[in-house]
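Coordinate-derived values only; no laboratory data. From a predicted model like this one, the values you see are computed outputs, not experimental measurements. Cβ atoms are built from the backbone, for glycine too; each structure is taken alone.
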Structure 1
C-alpha cells in the first residue's frame, strides 16, 4: 500500500507540473496577442479580416486551444512515458544540473549554431530566390520584436515540446517498442522515434516559411531554405529528444527555450 501511495503521489506531482506549464502557456498566449503589432498577425498567417478581431478575443481563443490540445497531448505523452519507463515530466531526484544547467548549456550552444548557420544560409537562399522568385527579398528568418520575443520563445518551447517530444516521440517510441521489445531494443525504439519527431518538428516550420515568402507550396521553396529548416530544427529536435528521455519534459523545454532566447532574443538585440 505504501508503494502504491508513493506512486500515486509521484504521478500527482508530475501532472501538477505538466498542467502548470500548460496554464502558463495559455496565459502567455493571451499576453502575446495583447502585445503583438498588426504586422505580427500577418506574419503569423492571419488574414486581413482577422486582424480586426479584438486582441483579447484572439488571445482567449488561442488560450482555449492551448488548454485543450496541449492537455490532451500532454496526458497521452505522460501515459506513453509511463509505459516506456521514461521520466515523464521530470526525473525524480534529479539535481538542478539536469533540469537547468545542462539544458541551459545545450541551448546556448545550439542558439549560437543557429545564428551562425543562418548567416551562412541567407545569401545562398537569397540567390536561389533571385532565380525562381525574384519578388522575394530574403534577408534571413525574422524574429518577434522584443519583449514579444521572450514570450514567443517560452510559448514555443512549452507547446512544441509537449506536442513533438512528449506526444509524438512518445507515441512512436511506444509503437516501435511493441515490435522491438522482443529483441530488448527499447533504446533503438527511442532513438528512431526521436528522429521521426525531430523531422516532424522541422517539417512543421515549412508553414512559417510559406507565409514569410508568399509562395504557395513547399515545392516552391528553394532547396537551401528547406535544408536550413530541416538541418537546424532537426538538430534542435534531436538534442531536446535526448534530454526528454533522459531527464523528462522540463529538460527538453529548457533546451528549446534557451536556444530560442539566443536565436530570437539576444542575437537580434546584439548583432
Structure 2
C-alpha cells in the first residue's frame, strides 16, 4: 500500500484511475464479485495453475460484467488452503472455538459454520495478530508463509487428503480501463500478448511453486505437519456443505442462480484438470 489507501480500496483505485495497475485479493471487497465467489467455496480447487486457468475462463463466461469497469490482465487462485495454528488441529473438534483469521466473506462464513471464531483481516496483519494472541490460527496457503514468517510464529500445519484444499482465495490483476485504452496500438498489443488465460495460469504456477518452498521451510524447521486422513477429511467436507448451501441462498436473494454457477465452475475445473 505504498501509494496509499487500504487493501479494500485497491480495486476502486484501479477503477477510478488513482493508480494504473493493481493486484488484489477479490475477497477484500465483499459483495463486489458475487458470481466470482464460487471459486472460494470449500474443497473447490487444488492446483493453483489448473484452477487459475479455470477461474479465468469461468469469469469470462459467467461474471465478466463484474470486471467491466477495468481492463483484466489476469485472474487466479492460490493453491490448496490449509490451517496454520498454535495448537494442532487433528480433527474437526480441535477447531471448535479457535480464533482463526479468515481472508474473505466466504472463508469467514465457513469457519463459523465449522465451529471456529472467524477474525477477518488482510494477510499483512496476520503475523502480528498471531504473535499477540489476537488469533490462534490462520488460513493462508503455504506460498505466503515465508514472507509472513508463519512457520516461525506457529508450528502446527493442517491440510487435507485429496487434491482439493479446504478453501481458496481469488485474485485480480487489473488495469485502469482509460489508461489501457489511451495507449498506442503497439503497446496495447504487448500487454494483450502478456495477459489473459496463459498469464493467469502463470500466476497460478508461481503460487504452486511457492507452496513447495513454504512447505519445505516448515519441514526443515521440524514443525508438526498434519494431513487429515480420508475419513476425517470427509467429516470436514460434510460440515462444509452448509457453507455451499448458504452461498446458494445468498445468491438467490440477489437474483443469481448459484447452483448453475457452481456447476459451471466445476465444469471449468474438471476441464482444466483433464488438459
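Things worth noting here:
- Looking across 1, 2, the calculation of helix-only ellipticity at 222 nm (-39500 (n - 2.57) for each DSSP H run of 4 or more, over all residues; to 500) that yields -24000 traces back to 1.
- Among 1, 2, which structure scores highest (criterion: FRET efficiency 1/(1 + (r/R0)^6) of positions 20 and 172 (r between Cβ atoms, R0 = 30 Å, to 0.05)): 2
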